[in-house]
Each structure stands twice: as C-alpha cells, then as structure tokens.
1. Comparing Kirkwood radius over Cα pairs in Å, for residues 204-291 alone across structures 1, 2, which is largest?
2. For distance in nm of label points 7 Å out along Cα→Cβ at positions 36 and 68, which structure out of 1, 2 has the highest calculated value?
3. For structures 1, 2, calculate Kirkwood radius over Cα pairs in Å and state which one comes out highest.
4. Given 0.65 as the derived value for FRET efficiency 1/(1 + (r/R0)^6) of positions 100 and 308 (r between Cβ atoms, R0 = 41 Å, to 0.05), which of the supplied structures 1, 2 does it correspond to?
5. Quick check: 30, 15, 11 is what I get for semi-axes √(5λ) of the Cα gyration tensor in Å, for residues 92-211 alone, calculated from one of 1, 2. Which structure matches?
Structure 1
Amino acid sequence: MSFKDLIPWYQRHQRQLPFRQTTSPYDIWVAEIMLQQTQVATMLPYYERFLKRFDSIQTLAKASFEEVLPYVTGMGYYRRFKLMHQASKVIMTLHEGMFPNTYEAVRALPGIGDYTAGAIMSTAFKKPYSALDGNVMRVLTRIYSIDDDIRKPSTVKKLNTLNQSLMIQDAPDLYTHAMMELGATICKPTQPKCEACPLQDICQSYANQTQRAYPFKSQLVPKKHIKYMTCIIYDLHHQYVLKKETQSLFEGMYLFLQVESESVHYTMEWLLEQGIEVDYDQYLTTVKHVFTHQIWDMEVHLFKLKSMRQTSFFLATKVDPKFNMMPNAHSKINKFLKQ
C-alpha cells in the first residue's frame, strides 16, 4: 500500500459534502472559514443559509457586517467572519472581484493562513499545495511515529513539508480531501478504525500498537477564569438594555452589560458610572461559557431600569433582531427571559 491507495478509498467512502462537490474558490473559502473550530454537522446548515444569502464575493462585499452577522451567529469565534468580510472587500479592490488564483495572493487575504490557502489552492485550483490541519497532522504522526510536539511551529513546518512531499501531483484536490477524510472518519483521535484504514500496512503506530501516543501535544496553559456579574436590565415594556460591542472578540455583536464583580452593590455603582440607574430585582441564574483561552462564570441578575442617560446603549425586546446577533455566551441567557 502507498498514499496513492488513498484516492480509490476516498472515491468509494467519501461523505457527500456540498463543499467537496464544487471547485468554486468562493464556496470552498466560506466552507474552510466556517469549519475552523466547528464540526461539519454543526457547520452545514449555516453554510447553506449563508451561500443562499451571500452567493458571491460581490454580494458579500456589498453587505455590511451587521447584515452578515445573523447568518453566522451561534458559530462562535466571530473574528474569523469579520476578517472574511474584510477579505471580500480586498478581493473587490485588488482583484476586480475575482478570487485570486496564486498561493501568495490567497495567503495575503485577511484571515487566511497557511492551511486555508493550501486547501483553497489544492481543492479549488488543483494546484499541489499542502493543506495541513489537525486531521492530517494526526494521520502523519501516526504513520511515521513522529514524536515532536505539534504545538511547536517547527513541528508544524516539518509536517507541512512532509505532507507537501506526499502530495499526488496529478490529483492534489483528491489527495487533500482524502487525507482530511481519513483523519475525520478513520484515524480518529480516540478509537481509530485501523482495520478499515487504506494505509494500515505502512502505519508504524499501528504496527507497534501505539496509536494513542500520537500526535504528541504539550499541555496548554490553564484557561483564565473570569467572574462576571451579568446585568439583565429591563423596563416596563419588557425591553432589555444591550450594548453593541466594539472590541475585536465580539465586534458588531450585542451583549448584556457585565462587569468583573461578585457584589451587587459594586455593580449598581458601576452601572451608575455608565449612566444607568437601576433598582435591584433578583438573582436569575449562573451560566458558564468556555472559550479557547478563558472561561466566563456569569452570575446573572435582574435589574429594573429607572433611567438611562447613555445613548450608546440600546433598548430591545426579545423579538428584536439584535437578540439574534449575540455571542453564544449571552444567547444562553435568553431562555430565562420574558418575551
């Protein structure tokens, strides 16, 4: 067996996924951005709705980010979509609305790294560029018993070079798809299906029964815990006070007000500093949300609005579209609120 055996295996066993049935660089780009930190099953409904609304680079570039946001709300990691929107405008300006077809130009677009550029070049343009994602790294480290820490850039570079050397030159698209499919469906992180693997005969970790040892990944620094008091401030008309975020993590999205605090008294003083006077109502719930590098512990309290002097905040009922433009962390709170 050799890596060429991947192609017939893939053609027989591939999942029928819409972004694999196209060579449109735009459609493939959208898929790759959506698949970052997101499972295929979760991503597909968003992908179909997104392409129905934004069917071209031109349509995406003409829209405001506020128009784009509702179509990706719920997926998390929103900065990727902000960068994708920026990249569409760059393509309109620098490439006359045509998706660039060279690796250097694709790699230069906002939000596109080595993996995404390689995936687009190999699957959309059928040019032999390595697309090294977590699935591919797992396959390679197991086959060759590579012990290096995959968190280190030097290891990633080494694996990328190896993947490039294995690329099937006359079918780079099929090679890229096959390697990803192998990692996703056969060479899984736990309980790999080695008996069904087309590369079983050349896999060193299978021969030594050391599959669980690969890939080696050093431990991350523990995530930072942040304790927030999250303020659900409402008026007599069941409108809630929201703020439009300007920081990069949730830029353009709407959040409830919150402050690092475990004291209701301190929180009410902080709200006064923001121009909001409230009466305390009651404790509502506690919600935890885990991000890549931090964990939010949100103690959620209800407050009755007395006055609001700041024009930078918004009053909105739950049927307002702003409630569909919240990050997951705060969307979790919505089910506890009155209509």
Structure 2
Amino acid sequence: MFTIISYNKSMIKVGMDISQIAHFGGVPIYTRELAENLQKQNNLEMVYFFSSLRRSYHGSLRNVKKFKLPPTLFEMLFNRLRNVGIEHFIGPVDIFHSSDWTQPPSKAKKVTTYHDVVPIKYPQWSHPKIVAVQNRRLKIVESEIDMVICVSESTRKDLIEISKIPREKLKVIYEGVSEIFKPHPLDKIRSFRNKYNLPQEFVLAIGGVGQRRNLNRVKDASKKYKLIISGVDIPWVSYEELPLLYASAKVLFYPSLYEGFGLPIVEAMASGTPVITSNISSMPEAGGDAAVYVDPENMEDMGDKLKQVMEDKSLRGELIKKGFIQAKKFSWQKCALETAEVYRRLISQ
C-alpha cells in the first residue's frame, strides 16, 4: 500500500527523457506507459525530451520536445562533457526524470530509474561500449541523484551491492501490466496462429538478449515439445499482438539467468498463460505464488517442471487462475501514482 500526501505547491513541472521509446523491449514499454500515466496525474505539468535518429515521435503525449540527434552525441554531452544542462532543451523544470542511458546536468531535483544492473554486474553479457557508458553514468548518479527508482527489490539489492548510492535514495516501484494483456476469443487466437503458422500446442520462450535468457538450456529441456522462441522462430510481433502470442502458447517457459523485473511473466499471466520461470533474481517477485519455479542451471529440474505443466491439465488451470490474481497486483496507473509521490516528496524537502 502507498499513501498520497498533499503538498502546498499547486503544480510541479516535471521533465522526463522518453528517448528510449524509439527502441524495442521492456525499458521502452516502461517509459511509454509511465509517461502516458504521469500525464494524467493532477498537479503535474509534464514536458518530455525525445531524441532519436531511429524514428520520429508520433505518440499521444503532449508537450514533447523533439530532436533528431544520435544517442552517442547526448551521451558525450551529458555523461562526459557535462557543460550543457537539460534545461537548454526543455526549459526550467522542478524535477527531471532521466533515462537509463544519460544523466544530464540540471538545476532541478533529479530522479532516475534503474531497470537492472546487467552491464555492471555481468559485463560479459553486454557490449563493452554499453558497459563503459553504464559505469560512467553510475558515477554521476552516485554523486548527483536525489532519488533512484528500482523496478524490483532485487534490483535495489543489486544497487546496494555494486554502488555507493545511499539506501534511503533507493525506492522500489514495480512495473505494470497494460490493459491489452487479457484473455482473447478463440477465433482471434486461431487467426493469430494461422498468420504466423504456429502449431496448436507449443512452448513459448523469449529471445533477444543472448546468454541471459538461457536459451541453450531452454532448447534442451523442451526437446519433447514444440518450442517457439520469439525473435528466432517467428519475427518479433508488435506490442499490440503480444497478448495473442502469449495466449496462443500452452506455457511461457522463462528460466532466465537474471531479470530486473520480468515483464513477460506478468503479461503472460494476464493473458491467461501458465508461467515457468527462475527461482532467482527478481522473477519470484513478479511471479508470486502463481508461477512454477525452476533452478535455471538445473536441466533435470527444468525438464521435469515443464513436463508437469504441459501434461497436467489441473495444474495448468490452477496456474491460470492464480496468474490472473497475481497480474492484477501490477498496474501502470499504480506505478505512475507512486512515481508522482516520489516527485512530491522531493519538492517538499
């Protein structure tokens, strides 16, 4: 539970870097959903910073300051040279909420979100350039940031372990589940399967981030069943079609070696799909008592649990029922309310 406190300041002007939405994945989803829900908050005047060579901004957000400059330039400007503040691009603000890529100078109170610490804790899984950027940025965050939002307790513990950020500046605010993730009619699911030539029954795994998704073990553990890896066996589907992909699968097999939160876990649950995931990192926080957990380095455990879920109809039914309940604990509206409360508390100090 969280408590909303009223402060005397009638309007807080918040700047937010939304450049990440030009990309694909969990961070862009978080950025877009949070930005849209913050826009609905009373007493917040939002202004958004967006820069990308990848694509133009065509969303529904108001007051977006758009630039067409490469992220490498802003990384140099904000993380290294540090002689131009964010106000030069978006004007004066009370709060600036940075992305996970750059930490620009600002006269405002500074908030940032850490989704995970993969490049710092597991540099072997990331490109050296990303590792260097994240280490540079962390030093700035340690010395300048007023509050860090962590998307899970696991990420908060990681930051306590690998950084000098004071514990009192680390606030856990969970990610949410969009309302598009819900059960769908059988005819829509059938049409989706036909569109992508999917089998009637299959195990769904998520590709895309190298070793972290544990795909070699996933393939070995799934040998008795038809396995579909998104981004490998079928193209990446649009965000709007993602609920149908989950709903088409008999189970989401997600034994990742590390996650900052694990959006696919709660998205699949909201779509009515049983979930098998890892018993480490943030995944038990996302899955609660509604998932089946495995040791992601134990092939026998993974294979046995997958067999149970695939072949036990009663177990699947129980997981689906619990999954709907678990997924309802996470919403982007709640995420935005708690984030807005962080802003208000900072302004009141």
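1. Comparing 1, 2, the top value of Kirkwood radius over Cα pairs in Å, for residues 204-291 alone belongs to 1.
2. That would be structure 2.
3. That would be structure 1.
4. Answer by label: 2.
5. Here the read-out was taken from 1.
Quick note: the coordinates plus some simple rules give every number you see, no bench work behind them. Keep in mind that this is a model prediction, so the values were computed, not measured. Cβ atoms are built from the backbone, for glycine too; each structure is taken alone.
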